[in-house]
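Asks: What follows is a group of structures, each given as structure tokens.
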Structure I
Amino acid sequence: MALYGVPVLVLKEGTQRTVGRDALRANIMAARTLAEVLKTSLGPRGLDKMLVDSFGDITVTNDGATIVKEMEVQHPAAKLLVEVAKAVDAEVGDGTTTAVVLAGTLLEKAEELLEQNIHPTVIIEGYIKAMKKSLELLDQIAVKVDPTDRKTLRKIVDTAVSSKYIGRGEIEDKLANMAIDAALTVAEKKEDGTLEFKVDDVKIEKKKGGSVLDSMLVYGIVLDKEVVHPGMPRRVENAKIALIDAPLEVEKPEITAKINITSPDLIKAFLDEEARILKEQVEKIASTGANVVICQKGIDEVAQHFLAKKGILAVRRVKRSDMEKLEKATGGKIVSSIRDLTPNDLGYAEVVEERRVGNDKMVFVEGCKNPKAVTILLRGSSDMVLDEVERSLKDALNVLRNVMREPKIIGGGGAPEVELAIKLKEYARTIGGKEQLAIEAFAAALEEIPMILAETAGLDPLDTLMKLIQLHNEGKVFAGIDVINSKIVEDTTEINVIEPVLVKKNVIKSATEAATTILKIDDIIAASPLKKEKEEKGKTPGGAGGFKGF
């Protein structure tokens, strides 16, 4: 626009702007493309993705959160979906693939409504009503369970990890049992009778070598550290453990200080005084009855020598997070001043021992009385296997946390989605108007999930959906797909396909929020890339796995 012949520039030169329906279509397209990528990874028969990053490192996985994190997504709308996957992963740790696929499908259905000239705001209103109704319905169909019942927990873990690399068999058996043992050990009963289980209280330590079946659960903490001095014992039984958050070293002055020495005797006196201070510190530790010292900071060589003389096993530079886990496991207290150390601050473990694991040495603190933190030591033939097993294990621990937090379950295999879709269509008729169309679109998006599962199981998607709707209309709430055996079952809970209701709620909430956020955008204003980036783009082709040129 020119005002009296003078052009008015509002935006910086090189800024790109897409407005109105074009902006919305571009965003929906980007989000749908990301959802398309994840579709084939859904469910126990989902396929894996091989992701190669710009350094050439390879990740093979079908874990939704990992796929979207590793893919170098560039389009801003697709990035929103990546954030959704991360949020679901952080909140419930499962259902990430479903959340992204559902968000993409909700946008696909919204696009059809936009073409009928329905305003985005109307669609958003309808979607939010449908989401609220879905959450109500999930509460109605959910079944209460006992969060300490091993059989139920085992079924839930099986469902969570069935879609993962470890699948079924001995490995899955081993990991599922370790996860359940770990969760029940560290979970604490709350006043309202529910269990509180923090996934952080289970430390996962990985060491390459051996097979996954060599993995073990340690009722205590495993430190990826060595004993600091060769003269120290390698094994201490009935260990009384001092947890120290202070250096066993002589403090250096903060500012650069100089010492003038006039005779050689002064050097000796200086060194003797250092040794005396360190000896005093070690004497103080020994006087409390401690025979193991775990230190967050450094331990001076002279102090190491004195500790070894006393027969005390010591480990240094232990991470703060590990110190806190040791506190929970051994019942000790972290002390930040050696002067304040008392026998009451010491933790207890039956054994503290340095063992060789693979090519490295590790310190095992095990046999703690009532450990509120434990360690799962994973073994595997390669880093890729270890990473994928760790992801499976984290999923298992997360679903256990979810069912303990809200002890209600629902059937899996697409059953809840079909049930919600039928009920939402009935609900839509009571609303009427254009919002009815949006609620029906929401129901149609939910039906996509069982259709994808049917496809991966080699069944006819439409045929399967019709049969499932028929079964649900007969009152079979948990009728779903047995993906492994490629057939429809009348009750997925009977074939042990179970999910915590918390996960499904979170998936629906997150997917709806993502879709409505994208639908609200009608203007994309992108600043011009920096010159440096432009030059680099000229030189290098698009990075592997990156979404370029939307």
Structure II
Amino acid sequence: MKKLFAGIGGEAQIQEAPERTHSGRFTALDADKLRGGYYTSSELARWLCVWAIRDADELILEPSCGDGSFLEAASLRLEELGAQGPSRANHLRGIEIVSDEADKARARLKDGLGYRAADVVETSDFFAWWSRPERPAFDAVIGNPPFIRYQSFPEPHRARAMDIMREQGLSPNRLTNIWVPFVVAASAALKEGGRMALVLPAELLQVSYAAQLRSFLTDRFGRVDLIACNELFFEKAEQEVLLLLADEARPTPSASNPCRVTLTESDSVANIVRRKPYEVLHGASSKTVCHDSEKWLKYFLSAEEITFMRALRAGEITTELGTYASVNVGVVTGKNQFFVLRESEVEELGLQQYTMPLIGRSAHLEGAQVDKTGWRTLADEDQRVHLLHLAPINGTKPKGALASYIRLGEQQNVHKGYKCSIRTPWYAVPSVYVPDAFVFRQIYDFPRMVLNTAGATATDTIHRMRCKGGDPHTIVANSYSYLTAASAEIEGRSYGGGVLELEPTEAERLLMPAKLGKAMPIEESDALIRAGRLETVLEENNRLVLRQQMGLSKAECEMLRSIWEKMRNRRFSRRRAGKKTGG
């Protein structure tokens, strides 16, 4: 079976997971996750080959074949179409960098192809193989490329992969996960009119480092079908994946025949593989593609909803949060266990004059505002809400209690951690300031903004917002609307566990009214949210902000609410599925 990496690559990570190296091996960060949970089933490989391979004479490529499950499925498909015996080997090519895995693939194919199985699988780096001048063009590419972070991809393989991306007109960076150049090179290996069927991470839909790839695919294919599953494809895997079916390969974009993109959802893998591909895709409506940084998460919506959201963003009645405020990450201490303290620890260590108020976790923010009384309650509960904060000391050596605590940190090697080791002095945490508000980085239901009148800063589990001259009360109050909620589901990204994550640049793209006006006062919103009545706040701001202030119709307001709920509930369903299967 072909293994699938279950970790989360790219710009953010919600939890640790086994990491697959280019050699196909795993790092045992969590041994329980290595037991049978990360395999592409033979049924799914067979289903993809049925879609991709349409004639017995076609030439098929698997660029990272592992132990050969996709090649076996392709061989069976060719046999079904009329190709007989060992001659099928003439139509199959698998590339695998690990010799042991390549041997397994050859052994797997031997029953169907006999001695010709040895001709099918080549032990090589795919990117080196791709660069050979004698490389043929293929009718179809199938498989499941490895998911490897840029930093974990060894040289010279990484340089070759990045060179191929640049050759194809893309600009890779240090956030680029290695499945991206696999897709680019595989696409460029196709004949005109060819097809590609791959298992890919759902990051294709949403992360910024895949934005160029999204445009590349719509330029190089006449049709792209994406199949997402609300049940995680791989039991216990925290990586959400999807099926990419790209058809009608072409060397250059066609203005007269733009790419048609569809996104189909299924409740389970079983519902996909029990039906024929054309039955799964039947009735999927094409969506108009915008060749910019727009995320494909939007394609979970109907054509009408997509048009509406695009019109709102382009219109005069909305603007982005970034117009009113900047959003940045919270404080990066380098070692929270040392720098983030409880009240009892501050008193015991005598560090009262060296700390400042801190919000350490989003759970500390229960309403729409946090004030000094609220922070004091957290401190009295002995929560970790004190930040060791030392202004530049101008060469003066710490004395007394502070010197003792710093020595304790050095005894525990805190100063040798990367973030601390590059600072002078190592215990002076940088970028400490009091923001006007906090913005949740990880979101369960609603993209909360919380007014800060507590004089506190926050750790990097929470973003900090500073206003550009406007009233923070008004900005935060106007954010509690279906408009901001709907745009968050499109601008953010979600992973297998069902949590929505917003990076600072994504938070700044959240839609807000172009003219801030009367919304439910923060004090009232705060009390209602703490009482579990967020919906009451949203409905009142539906009336005050969306209808009276922005002039949206009742039907348009209902559409915004529907978009938010549809996208949010989709995340929720994956979370429940993950719990059910142990994910």
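Asks: Matching task: -16000 is the computed value of helix-only ellipticity at 222 nm (-39500 (n - 2.57) for each DSSP H run of 4 or more, over all residues; to 500). Pick the structure from I, II. Please list the in-between numbers first.
Replies: Working: I: -16000; II: -10000.
So the calculation was done on I.
Asks: Ok, one more. Identify which of structures I, II gives the largest calculated value of distance in nm of label points 7 Å out along Cα→Cβ at positions 369 and 465. Could the numbers behind the result be given before it?
Replies: Values: I: 6.0; II: 1.4.
Evaluating distance in nm of label points 7 Å out along Cα→Cβ at positions 369 and 465 on every structure, the highest lands on I.
Asks: For the read-out distance in nm of label points 7 Å out along Cα→Cβ at positions 49 and 281, a value of 5.0 was computed from one structure; give its label from I, II.
Replies: Values: I: 5.0; II: 1.9.
Considering all the candidates, the number was obtained from I.
Asks: Check the numbers for relative contact order in percent (Cα under 8 Å, 6 or more apart) across I, II and tell me which is largest. Write out the running numbers ahead of the final one.
Replies: Numbers: I: 26; II: 12.
Comparing I, II, the top value of relative contact order in percent (Cα under 8 Å, 6 or more apart) belongs to I.
Asks: Computing Kirkwood radius over Cα pairs in Å for each of I, II, which one ends up highest? Walk me through the intermediate numbers first.
Replies: On the way: I: 27.1; II: 26.2.
Structure I gives the largest value of Kirkwood radius over Cα pairs in Å among I, II.
Asks: If distance in nm of label points 7 Å out along Cα→Cβ at positions 121 and 153 comes out at 2.3 when worked out from the coordinates, which of I, II was used?
Replies: Working: I: 5.1; II: 2.3.
Considering all the candidates, the number was obtained from II.
Taken together, the values in this text are just the output of simple stated rules run on the coordinates, not laboratory data. All values derive from a computational prediction rather than experimental measurement. Cβ atoms are built from the backbone, for glycine too; each structure is taken alone.
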